[in-house]
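There are structures below to look over.
Coordinate-derived values only; no laboratory data. The shown structure was predicted, so the numbers you read here are calculated from the model rather than taken from an experiment. Cβ atoms are built from the backbone, for glycine too; each structure is taken alone.
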Structure 1
Amino acid sequence: MLPTTERALLRRLAGEQAESRAPSLIAAVVRGDQVLWSEARGRVDGERPTVDTQYRIGSITKSFVAVLVMRLRDEGRLDLNDPLDKHVPGTSLGHLTIAQLLSHTGGITSESPGAWWERAEGADWAALSNSLSAGALRHRAGARFHYSNVGYGVLGEVVARLRGMGWYDALRAEVLEPLGMHRTTPQPVAPHALGWAVHPYADVLLGEPTPDSGAMAPAGQLWSTVTDLARWTRLLAGDTGEVLHPDTVAEMREPAHVDDGDAWTAGYGLGLQAFRDSGRRLSGHGGSMPGFLASVVTDPRTTTGALTLANSTIGVAVMTLAMDLLKLVDEHEPALPDEWLPMADPDPALLALTGPWFWGPMPYALHLLPDGWLNLRPANGTGRASRFRPEPDGTWTGLDGYYAGETLRVHRNPDGTPNHLDLATFIFARTPYDPAAPIPGGVDDQGWRGGVR
């Protein structure tokens, strides 16, 4: 990066570390498959931390668990609308769906009953399940966003039941090893930072405990490094390394609920936090455990991401810092658009579908994308737009926008030329209300005419 960019990033990092009195703070900026910048302030064992120094990442663990659940969904082992009882019967939460657990909309209490779980040795699943009486529900399911660490303890058990192994064993085999994330572990492995509490009125430290959280571990157990989280940031931006399909990650990023009303700036998807900042749609997750704070945030549009790790219980604005680092990079060295290249060997039958189509009197344009995908969008740029993925039966499935999940069918004339599109019962014709297309309700036989009669 340019020296001026690096200086601006370092200045922001150094200011945060000094003002928040962080024992150590390390950050990095990622774009595409490269770590563009990384710097650290403070000390770990008397030395500056490095990209290989482990920190506890707290609730970022939830995103890893969510990826395991979505892999099970993509394999057909579960449906997001399945009630918990289908996979883990016998709990007081059995009516809640997998999607509600992933998105914190099940109405479950935020913390597990009993001792302060972040600072106490965790019990096994049987003990956690037995502690979840009917009183564990604080809100009507689906009514609102209510962050629940308990919900991810439950999802960890879902993974364990369906995989026949512990959630971390599944994570290591299915995600960490394929991505080369060898320094993401449930317990610290040297070199690692110690967790500290900073006295509010004096520059002194108090060591924090780091117990094993037992059945609650899927909510915040993991330790990781800058190097490993840089790879994780790439996955969240869409470079999934075949661990998940990029469309599944995009689905996870979409907010299922928002925190702050109509002009939302923060929400939650399926295991990922969603943010709007300075006109950008960002995604990632923050984390905190006694002695540690962490954040990962990415802009999928530019594949630029930032991550921050600190060993302090409170006070370090790690998510704000990450967003500010992104903003500085965008201002100083904005990402270049992908280079345009012509499509190789387009299918003539698909080329014949492109161009104008009309939903009633409204003009749309159908564009051909690589791999036989289609993009249908209003000609004036305003309204319902969706991309469509080809299916083996000759139809297309909507991926986003109003028509997400809906089926697009092409109906042809006897000579094979396209006659009309049928999209979730809406008819798109080559001309406005084309009388040659089967328009429901028919087409006025007087046709288009001037004036009102």
Structure 2
Amino acid sequence: MVSLDMSVVNVALPDIRGDLGFGQDGLLWVVNAYALAFGGLLLLGGRLADLIGSRRVLTAGLVLFGAASLAGGLAQSPGALVAARAVQGVGAAALAPVAFALITLAFPAGPARSRALGLWGMAGAAGGAVGVLAGGLLTDATSWRSVMLVNVPIVAFALAVSVRTGLAARPVRTGDRLDVAGALLATVGTTLLVLGLVRTSDHPWGSATTLGTLGAAVLLLVTFVAVELRTASPLLRPGLLKGRPVLTANLICLLLASGQFAAFYFVSLYLQLVLGYGPTAAGAAFLPFCVGVVVGSVIAARTVTALGTRRLLATGAAVAALGMAGFAATATADGGFLYSILGPSLVTSVGVGLCFVPLGTAATTGVVPGETGMASGLLNSSRQVGGSLGLAFLVTVAAQVTGGGSGRTELASGYSSAFWVCTGLLALAAVTALVLLPAGERAVAAAEPEGATGVSR
């Protein structure tokens, strides 16, 4: 649901503009309001789960997300819809790290956790792809309002299930206080960073607006690190990144997200603006990606013990890079579905699916139960910032190549260039895994702290 809402409104934007009277600039905030709130609050959401309990944070996140979805579906003005999307992002920032943290707490390291992480990664990746299809189908069948209202029954179901499954109600870490200064610095700093990145389509990289926003973000985040080094109960303990698997997992996540998020964006544009697909057809074209992610995740869950996180992560990223090179080589003005979309989608998605299980394993290696929310918030922040950074950079690359042209040939050339850069990012992720991660599964298992896999009581 969280991943789906990153993309589900994209196809509905033209209908939203016509119904509520958005200007072109204002329409972008239907997407950006969610991304800003989500990216800016992930660290805080993960830390709150450690301090006040996963069930409380999960319940609050679900209620916020459901209420905001209902309000957005009933919105009668641009401001009301943008506000609803921002509150959705707040709810998502609570839900995403809690879901990951609950898996690492509830399942011991080994096959059970690998299967659970495979399902977690599969749901996230499939949600982004299905969002494009669902947005087209719901908008065509009813109206744009259904892309918001569809979350309400899902939230109701999730609330009921969370009660029946007996999730941990108490905090894993007691006696600590919330690092208010760190929370404010991380939230504002990360929000400004994402804001500066998502607005580069309107304000060039060298503009005073972009440089000022990114400069302020860097200053706040540097101050955040200084505060975390001094506080007794940090929002993000700097020592967490001293663990090589944790640091490497976040670097790889940053690179994977940079390539994957941008690929979704450019494939969607290529389908509609170059190949002439309608919204529903373009959404349906993403279904092979969902299938490939499922296949890759199943393979990863079954092979991670034998291959180890290092080899599996490197293999997955390399396969994804190969598929992305397929997009780059075949994204031409006279391309076709079978060789320009289907083949590259299946290869790329299998590679991405292979990465989820070892990525989750590495990101929590050596992390004690009281810091699983912290580690999860960090991993999700890496994914969000990586996606925003990659998309902002690659939009600039594509624009430079097209030179302002809007013909099919010019657009295809720009998209192909962006895909080649994505290929390089994914290849770099594979190299990073080989160079920085410990060799062999034993190195990862040895880093697992005693009691780190127990279920919280």
When distance in nm of label points 7 Å out along Cα→Cβ at positions 68 and 92 is calculated for each of the structures 1, 2, which structure yields the highest value? 1
Using relative contact order in percent (Cα under 8 Å, 6 or more apart) as the calculated read-out, with 24 as its value, let me know the right label among 1, 2. 2
Comparing distance in nm of label points 7 Å out along Cα→Cβ at positions 276 and 300 across 1, 2, which structure shows the greatest value? 2
Comparing structures 1, 2 by Cα Rg over 2.2 N^0.38 Å, for residues 84-163 alone, which one has the largest value? 2
One of 1, 2 was used to calculate helix-only ellipticity at 222 nm (-39500 (n - 2.57) for each DSSP H run of 4 or more, over all residues; to 500), yielding -7000; that structure is 1
Looking at FRET efficiency 1/(1 + (r/R0)^6) of positions 148 and 316 (r between Cβ atoms, R0 = 41 Å, to 0.05), point out which structure of 1, 2 has the largest value. 1
Give the label, chosen from 1, 2, of the structure having the highest value of mean count of other Cβ atoms within 10 Å over residues 156-163. 1
To which of 1, 2 does the computed value 46, 28, 19 (semi-axes √(5λ) of the Cα gyration tensor in Å) belong? 1
